[in-house]
1. Given 82, 59, 43 as the derived value for Cα extents along the principal axes in Å, which of the supplied structures I, II, III does it correspond to?
2. For distance in nm of label points 7 Å out along Cα→Cβ at positions 66 and 362, which of I, II, III scores largest?
3. I, II, III: which one has helix-only ellipticity at 222 nm (-39500 (n - 2.57) for each DSSP H run of 4 or more, over all residues; to 500), as calculated, at -8000?
Structure I
Amino acid sequence: MAAVEEAKQFLLKNNNGEGNVYEHLAECLLKVLAERPGDALSLFENISAAVKADKLRTNDEAPVEDESVKAGQDAWTKASTALLAPLEGEVPADVQDLVDASNMFEWAGVGFGREETFRLSLSMKKLASEQGDVASELALFGKILGTEADYYVVGGKSAGAEEGADGNDMEGTDGANRMCYFVCNKIGDEWVKLPDVSSAQVVASRKLKKFFSGNLDKKITGYPPFPGTEKNLLRAVVGDISATCSASPAGVYVAEEGEVSLNEDGAPDRSVEEMAELGSWEHTLAGLNGYGRCTKLPEKEDENGEPIVDENEPELQDVLRPVSGDEEGTWACRICPSQGGAQALAVLKSLLYPGAYTVAFNQKFANVYVGYGHRVSSKTYSPPAPGAVLGEVATTEFVEEADVLEDPNPPEEEANED
């Protein structure tokens with residue numbers, strides 16, 4: 001018995017402050033019994049090394065927690081908790097079911113993850129309950145990537161245009177401002193409504209290629225000058241992408257007197273193979289022409305009261321125009337999974353704006369965009385050259401002015417004499 005106690009004391013002997021053999025063997029045996037490997041004997045050396053590597057750090061060795069990281073975690077927790085709070089207003093029934101749409105987005109290879117999608121869905125419902133009188137039919141536009149922060153973008157049908165929409169430089173709800181958009185940098189932040197867009201801003205945005213910073217009030221630098229700040233540029237780019245890439249299976253909507261509504265009879269039944277053809281899709285928004293407009297310019301008259309005809313005015317791009325009528329190489333279609341089947345869905349991908357997708361399954365469809373807001377180009381971007389330098393002032397013969405011989409000052413009034 002004394003020999004056993006002597007041996008135990010030897011095993012309990014501290015080995016240079018790294019523990020002792022007795023406790024190490026006990027931890028190794030516990031790991032073997034817990035994991036029950038198939039060949040414990042041959043793996044015992046690996047198990048022993050793993051036990052040594054898994055030793056807990058002392059308090060002195062514990063990493064110092066960054067206060068900024070902790071503050072970010074606290075902010076995320078508070079924002080997420082606020083999303084779970086009961087809503088004060090009623091959520092309209094026309095809000096997009098984002099959780100359902102995200103299942104289709106995953107097949108297209110885009111999405112935000114199920115956790116982020118759920119939080120984004122809650123934030124959209126909160127927005128709809130607060131802004132129901134400003135916009136209807138709220139749906140996710142997507143995500144614009146930035147250098148310092150990203151923009152989550154939600155769009156809806158505008159209830160009314162802002163002041164200043166006179167139809168000249170800024171169209172109303174019958175044109176480029178039919179839709180309104182809300183953005184935020186982080187899920188849980190307050191949504192900010194983007195201002196209505198003008199035709200000049202749309203035209204200028206197409207001549208620039210800027211990365212967004214994530215700051216709505218940042219000044220836009222570059223040439224040609226842009227009339228506004230980053231929120232105006234963001235609105236112009238988002239509106240251009242929506243008008244160009246928003247699509248749906250042909251027949252889902254019908255247009256009557258310029259108004260688009262759901263087809264009460266429903267879209268024609270098509271197989272997945274038929275949906276893989278461009279002829280089965282159509283645009284859901286009117287396009288923006290070269291003047292950045294969806295409607296014709298207001299009629300102007302000359303001095304004689306005759307209408308002035310602008311022969312260079314671009315053609316209008318009607319709503320529900322077929323996708324197959326766009327330039328070749330603008331779209332690509334595929335089926336997911338590629339072998340087809342009853343559960344397969346169709347994916348329409350924009351090649352003009354990489355990151356824009358439309359997915360459709362049976363009678364359901366959804367649009368999404370994730371990218372930097374840049375059009376694809378086969379050429380290296382180069383800013384347009386400045387205008388021609390003005391010429392020198394025309395030289396003329398100078399004539400010396402004649403000498404003034406009379407006093408130009410008015411005569412002083414003589415003082416009244418007593």
Structure II
Amino acid sequence: MRSIAVCLVSFCILISLGCGSGGRSGIFSTQSPNTPSGGQSGSASSNNPPASNNTPGTTPPTSFTAGITHVAGNYGFTQENYLVEGAQKISQLGSNSIFVYLTPEFRTQYPDQTSQSWPSSDPADLTGLAQTTPFANVLSSNFKTIVLTTYTFANHDQVHGMASCQSCLSAEENEFYNLTKYLYSKYAGSGKTFILKNWEGDWIGLGGQGINLTSNISDSMVQDMIAWLSARQHGVTRARNEVGSSAGMQVLNAAEVNRVLDYAQHGLTRVINAVVPNVNADMVTYSSYDSTVVGSDAQTVQQALTLALQTIEKLAPDPLGFGPRRILISEYGLFENQQLNDATWRTQAVLDTASNAGIYGAFLWELFDNTCTQPNGQPSPVDATTGSPMRPKNGQCRGVWVVRPDGSTSAALNVLQQYWNP
């Protein structure tokens with residue numbers, strides 16, 4: 001079974017591989033891309049309209065969300081629980097949205113240092129994890145949008161064989177159902193939006209990072225992913241329907257894609273064309289490195305990202321009638337130590353293109369860099385504290401950060417703040 005923590009550490013490999021209700025607006029008013037030959041395809045919005053998720057009271061946001069991710073960074077600045085430290089820092093910077101991980105790997109992704117905030121024994125399920133002190137602290141804070149990469153304690157990230165394991169699917173659905181019911185009960189009236197999602201679906205479907213990108217996702221894995229993602233959606237929808245329209249907040253479920261241009265440009269079988277049209281998820285999140293780290297100028301980034309967003313809009317169901325707002329860029333990343341002088345223009349190109357497209361928002365990867373290395377070339381540990389011999393220096397990181405190891409901030413922050421304080 002592939003560890004989620006390992007996926008985060010190998011994030012650098014990913015980059016080298018890629019280096020209103022029913023309405024349409026922004027880039028989606030232009031012609032949709034042609035369907036390439038080969039691969040599986042279909043238009044969810046026209047050829048095969050999905051059934052509604054039939055939930056009253058769900059509403060798309062009225063403004064664009066520009067957020068920051070925090071998970072498994074290689075350095076910190078306090079002895080506080082790492083989840084809490086990062087959330088406090090993001091709030092201090094001025095953001096009202098955050099993206100974190102809610103998974104069984106919580107202890108390694110968010111070490112405790114000396115605060116002893118995590119319980120002595122692991123929770124039994126996602127609801128128990130959401131009730132722990134660090135998560136309760138973050139979920140109840142002033143963030144209005146909280147994106148959660150979410151994996152169950154029942155199945156973790158094990159997707160292979162899911163279509164033929166009814167007990168696995170039932171357990172997946174029930175954990176999402178119970179978590180959703182808890183969130184509605186605990187945060188009723190808060191105005192918050194929680195978005196539950198998987199990690200990058202195409203890497204899951206292809207068997208991991210570093211594979212042959214000319215291959216298709218297998219038919220059996222397509223069926224496993226449809227079953228798995230559908231079970232998660234069923235759990236959220238069932239709980240949401242029971243709550244009704246008076247909660248004053250909402251929980252949404254998303255299916256995540258990350259190799260959209262493999263399909264759009266080469267016709268390969270990917271999650272966006274083979275899985276997403278058959279899942280009926282509330283939203284689609286897009287980890288966007290295949291379109292946002294390309295080129296050396298803003299126009300190239302804008303064109304690639306526009307093609308990707310148009311492709312998602314064409315193929316993604318819209319069961320809640322959110323229109324383009326059902327799409328969220330969950331990750332884009334900048335590499336200040338490798339792509340020198342790119343931080344400002346590339347951030348601006350991504351956010352302007354996404355905002356003009358009318359989608360939900362975009363989240364920058366990440367608060368503290370998670371791609372730093374030790375002098376011997378080995379990955380730096382998570383949350384190396386000030387004074388630790390394991391703590392990386394600025395030059396030992398690739399530069400996917402808002403706050404650097406020395407405490408200074410990226411030029412990307414200035415662009416983000418334009419969206420926080422228009």
Structure III
Amino acid sequence: MLEGLDDIPWSELSHAYGSAENVPGLLRDLHPDNNTGSPLLYLFGNIYHQGTLYDSTAYAVPFLIELAADTRTRERVGILQLLSFIAASGSYIKVSGDSNDEALDDEAKDALQAYIAVAQGIEPLIAITDEDGDIALAAAYTLSWLRDHAAVLAPVVHGLLERETESVRRAGLLLLLANLRDRSEPTLDALAAGLMTDEVPIRRAAAVLAATLKLEPQLPGTIDAIVDTIAAGGAGGAFAGLPWEVDIDLANLSAALDPAARLVTAERIIAAIESPGGEVRALDLLWIVSWLLKALFPPLKRAFYDPADFSPLQSHAVRALAALAERGGLQISPDFEHYGLPNLRRGWRDLLAGRKPQPIDRTLPILATPDNPRESITSKDVVVGQRIIHQVFGLGTVTRIEDEEGRRYITFLFDYEGEMELGL
């Protein structure tokens with residue numbers, strides 16, 4: 001095992017932190033006969049670093065594949081995850097770039113060479129899919145990034161589908177067919193069945209596959225499955241347990257919907273937001289709130305929407321979002337201004353009362369007292385228990401003052417905006 005490792009001029013190659021001379025030692029530490037600490041974290045940080053690949057990456061790939069293929073190797077799934085990241089980074093160059101090396105910069109060339117190295121290991125990776133459990137799925141996920149080999153790899157995924165019975169794992173395999181962009185007849189048959197099933201993970205994976213393939217005409221059940229998937233916050237926890245992190249492309253799903261379907265989706269999202277015990281996880285709330293804002297509140301040139309101009313659906317959305325914020329499930333943030341909505345709680349109270357929110361009066365001082373609202377005071381003048389007016393957050397009470405390295409940090413309990421610590 002690892003034959004030829006020392007024949008490579010590692011010291012002349014580089015990774016994220018300079019010379020790649022330490023890479024052979026890290027690879028040896030993965031050898032089944034070694035029981036030292038895991039080197040995977042270091043390999044994730046140097047030959048693959050935040051999406052960037054290096055000239056050493058392609059040289060390391062064959063040894064990683066050899067290690068992953070050996071059933072005695074520790075952390076085989078982790079090695080395959082590293083290979084999947086490498087293949088994914090290179091696949092964007094392979095698919096969208098010019099494969100002629102002269103047209104690529106050095107970083108893109110490194111990514112392309114690493115992708116080619118993974119593709120050259122396609123046979124041992126396919127062999128791993130004959131095993132049971134997560135190792136087979138992890139290998140299939142790595143292979144799914146080799147899209148120019150889809151004609152060979154899609155049958156491998158279908159073979160896994162035929163023997164897999166667990167719902168989430170079957171859903172994961174549909175996601176891999178989407179990643180391969182496969183349009184073969186067996187894939188279309190699996191898609192048609194997935195769109196009509198009552199099994200939630202499979203139906204949501206089928207929605208992703210349908211949106212990715214952009215079939216015309218759409219198969220029966222496509223729109224309903226996509227609407228359900230968006231309204232549930234994308235993955236919605238349905239894919240938990242797969243040996244890779246599922247990241248649903250919101251824009252891809254949305255692009256498959258016509259205007260009428262988008263309105264239906266908005267209604268479903270509002271209903272989900274209004275249901276505290278609904279299926280939407282806290283992690284997915286920002287996801288669907290973002291979708292809702294983009295769908296219902298086109299950006300304005302003027303400061304804020306006037307509630308008098310709201311459609312019934314927009315009014316319903318505002319009520320639902322305001323109630324969610326009051327329950328503590330949503331942080332009112334500056335991003336809301338992009339959609340013509342206020343980024344302060346008092347602005348939302350104005351909307352709920354049918355009043356157009358007022359922009360911040362920048363002519364007022366940052367800090368003032370209620371007795372002299374136009375006379376500025378400094379942070380040094382403030383004492384605990386004092387009532388003040390802040391230019392942005394309004395009326396509040398000082399509850400704590402801390403001085404640190406020449407800067408004063410003041411905690412306020414604002415009447416409308418709640419407690420905040422501000423560095424002044």
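Coordinate-derived values only; no laboratory data. If you're wondering where the values come from, they're calculated on a predicted model, not measured in any experiment. Cβ atoms are built from the backbone, for glycine too; each structure is taken alone.
1. This figure was derived from III.
2. III
3. Of the options listed, only I reproduces it.
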